[in-house]
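Following are the structures in question.
We did not get these values from a lab; they are worked out from the coordinates using the rules stated. No experiment lies behind these values; they were computed from the predicted model shown. Cβ atoms are built from the backbone, for glycine too; each structure is taken alone.
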Structure P
Amino acid sequence: MAAGHRDRVLIRRETERDADTIRAITAAAFAPGRPPSQIPNEARLIDELRASPAWLPALSLVAVTPAGEPIGHVLGTRGHVGQAPVIALGPLSVRPDRQQNGVGSALVHAVLGAADALGEPLVALLGDPAYYRRFGFEVSTVYQITPPKPQWQPHFQVRVLTEYQPRLRGMFSYPGPFDRT
């Protein structure tokens, strides 16, 4: 596919039959710069999250081509700010031959919309501010939310949703499987 061409995609919920494909897409997306025999932690992380209490099936979304071929995935799981439930976003992965064509953006817009529709107050992530700023993410300290590791700033960001209340502040915690990556 030529660079700059915008893929037409449908975003749908993950199904049981998607697990192997999601693992392969995630491994391929996070493989650059790693030895060929090394499976990226992000690929294992999704399986661990799927088996954990943090799993939110409505926020595991797959981008598919018009023919139904999966080409991307995004995952939102249960994180917390203090004791308050929020969404932890990630991993976000797009098959390497489909990157730079709007698939990742479509997935982020979809997961934010789904989280908002579910009444979640905010979404937090660790990622590139230059990429995520376009979706309304801001450095978490703007909302008095601190990352689990101070050195994550300025890459730790939050996006507030409709149900956000300013009293929601404190330390963010990822679901347990993130601690093993």
Structure Q
Amino acid sequence: MAVRPLVQTNDPVLRQRAQRVTSFGVALQSLITDMVDTMQAQKGVGLAAPQIGVSQQVLVIQFSENEKDAERGDLYILCNPKIVRRRGEEPETEGCLSLPGFAGEVPRATMVTVKGQDAEGKPVHIKAHGFLARIFQHEIDHLYGKLYIDRVESAEKIWRVQPAGEGDEGEVELL
């Protein structure tokens, strides 16, 4: 459908709790299509609706264990997601499409169970491990007005990164 512009750190929508999805009609389907198009165009692995200026609890994730085939990975679409179980914890590097040029070391659970609804409003239950668990946590945080920088333990654990194509050092997956 359309690639929408991303909102950046200073946009208030990123700091607000998004509204629950209550209508699963054509407008939601259009939003989801635009979110997938935007995520893929930006080479991201996940996107939450507030990142395109829409205060709704919707996220899309496309993840493949094979980094070279990311756009053919499993596509997850969730409305009103909630983490109902967490296990383990490990710090890893994260970046964000709404905070370009920076990355940080963020502690996250290594396993999560997520409940929500699909694009038609049917219940969904997902168990995620490793990097996929991290992506879910990152995107769900966006729906509650949190950014990864809020979870970084100290300012020393945030750094500048080079945009893709300008060198190998500092590149990071953007969530």
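If log10 I(q)/I(0) by the Debye sum over Cα atoms at q = 0.22 Å⁻¹, for residues 45-116 alone comes out at -1.36 when worked out from the coordinates, which of P, Q was used? Write down the numbers at each step before the final one.
Numbers: P: -0.96; Q: -1.36.
Of the options listed, only Q reproduces it.
From P, Q, which structure was semi-axes √(5λ) of the Cα gyration tensor in Å = 24, 18, 16 calculated on? Please list the in-between numbers first.
Details: P: 26, 18, 16; Q: 24, 18, 16.
Considering all the candidates, the number was obtained from Q.
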*asked:* Matching task: 19, 14, 9 is the computed value of semi-axes √(5λ) of the Cα gyration tensor in Å, for residues 29-84 alone. Pick the structure from P, Q.
replied: Q
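Given a value of 17.0 for mean count of other Cβ atoms within 10 Å over residues 53-60, calculated from one of P, Q, which structure does it belong to? Before the final figure, lay out the partial values.
Values: P: 17.0; Q: 21.6.
Label of the source structure: P.
Of the structures labelled P, Q, which one yields 1.00 when FRET efficiency 1/(1 + (r/R0)^6) of positions 93 and 149 (r between Cβ atoms, R0 = 25 Å, to 0.05) is computed from its coordinates?
Numbers: P: 0.65; Q: 1.00.
Working through the options, I get structure Q.
Work out the source of 3.5 here, i.e. which of P, Q gives that when distance in nm of label points 7 Å out along Cα→Cβ at positions 21 and 133 is computed. Intermediate results must be reported in sequence, preceding the final value.
Numbers: P: 3.5; Q: 2.5.
Only structure P yields this read-out.
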